[in-house]
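Okay, got some structures for you below.
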Structure I
């Protein structure tokens, strides 16, 4: 008869101890991998948010016209203070060209539309079709002497309605209802440029104890900002206005570039380095945008 000998109690205890050590090691390895993976994900998200902000804001700001001595034509509408956390400006939405001599009353403006017009290079182009009440426009007026620019001007008009209609040459176009009436509009020549714009505001937006880059359309009547990206630190958005020498200025007519600072924050606290304690990680990015007409 065979002797069926089993494990002794000591052998079982040793096996359990070894199994416990291996399990604990595997658990620590998995936990560490999860912490590292989460930390890397948070860092990548943080850097992506900051980079996205450095693309979104400059793409809008590059359309700003900061005209020296331009008065009402200047697109920067905010008071220029050091470290400003908001910026309100006229954001370009499209470019068109006058296709019919405006009526004397100055209550209507017709520009070429996107369909195949007789003068295809003059078709309206931009981010979107002009919208009534939301958009305004600047119409170029040629001065008495076409050989000089000092007597040229841009006339600002309000748009209350937009429909489609025919141009003087039979091409399809957009009919902009202008209010209040601008009789000077009647002096606009055929194919004069028309720049449509929307008043926008970007800045630091706070909600629920967190901070974001926010945006709102002032022209559309949006009362509060909507979050664009984040989260950011409590001082996560700031604008600095620089003249042609790179010196800070409070005169909008002297602004040649705008410096934008974004300070991001991870959404969750993560382990930093070899420490076992968690903390929120910060990162920042500074970008400088040279304005469209910035002649130094």
Structure II
């Protein structure tokens, strides 16, 4: 019996091809009769078989030989990620045929977001964004690395030519230009060695701070240091709670309140909830001040 996939001759008793493993017989789902794979009608009940798709049979058989098989859930449906010999291939979940005519070096299964149509893959040492269900490359393979944001949106931090920016993974459009040394998930950015804040329409705080801290839980904002060396307190909108004129600021949080110890020279002051004491005290005297 000749194999319909590879053409190799097999014995009449063979159930699978000795060369490629393709099954040589099929079963009628009406009467249960076993017949040859390329039969158009059942020899017992006359049922017409669906057209034979040798490629689908071949890939169904191949799936058992992959090192890893994973079904990925996207917004528009599902597809299969198959791995073998450190190469990844994406398969149509219905036909089991390759979605793209090339493989990928890396598909970070645990790093992708479920229920999104896009995904990041690596090819020729670079990352790119594709839409497997649409069989579409959203971007070229141009990124050195990428990081997710801490929200469910489609904006990602991407590294290109040594600088970080942001891209909308749905469209491939650059939302933040690649000009930053670092971009943190909370919106802080570093440029030329100094930190700033990204707002909705660009920088809300310019990149001129040695350290820049902000905590949005309980409205507690930690001190930051300007490149001049002076310390103050600023939020991500650029609003200054305490001007940058102090040599040192210590943050305390007694009973859920934000208390700042302020030093100018050798003398200390205190700020809490709008109450401010000038820097005329020894540090040990601050705990005796009535700040509440």
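Quick note: the coordinates plus some simple rules give every number you see, no bench work behind them. Just so you know, these numbers come straight off a predicted model, no measurement behind them. Cβ atoms are built from the backbone, for glycine too; each structure is taken alone.
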- [ ] Tell me which of I, II gives 6.3 when you compute mean projected area of the Cα convex hull in nm², for residues 141-228 alone.
- [x] II
Task: FRET efficiency 1/(1 + (r/R0)^6) of positions 101 and 189 (r between Cβ atoms, R0 = 35 Å, to 0.05) from the coordinates reads 0.35; which among I, II - done: II
Open item on the list: Suppose relative contact order in percent (Cα under 8 Å, 6 or more apart) works out to 5; of I, II, which structure was it derived from?
Closed with: II
Open item on the list: Can you rank I, II by distance in nm of label points 7 Å out along Cα→Cβ at positions 165 and 237 and just name the one with the largest value?
Closed with: I
Open item on the list: Starting from the value -6500: which structure in I, II was helix-only ellipticity at 222 nm (-39500 (n - 2.57) for each DSSP H run of 4 or more, over all residues; to 500) calculated from?
Closed with: I
Task: Given 1.2 for distance in nm of label points 7 Å out along Cα→Cβ at positions 109 and 173, calculated: source structure among I, II - done: I
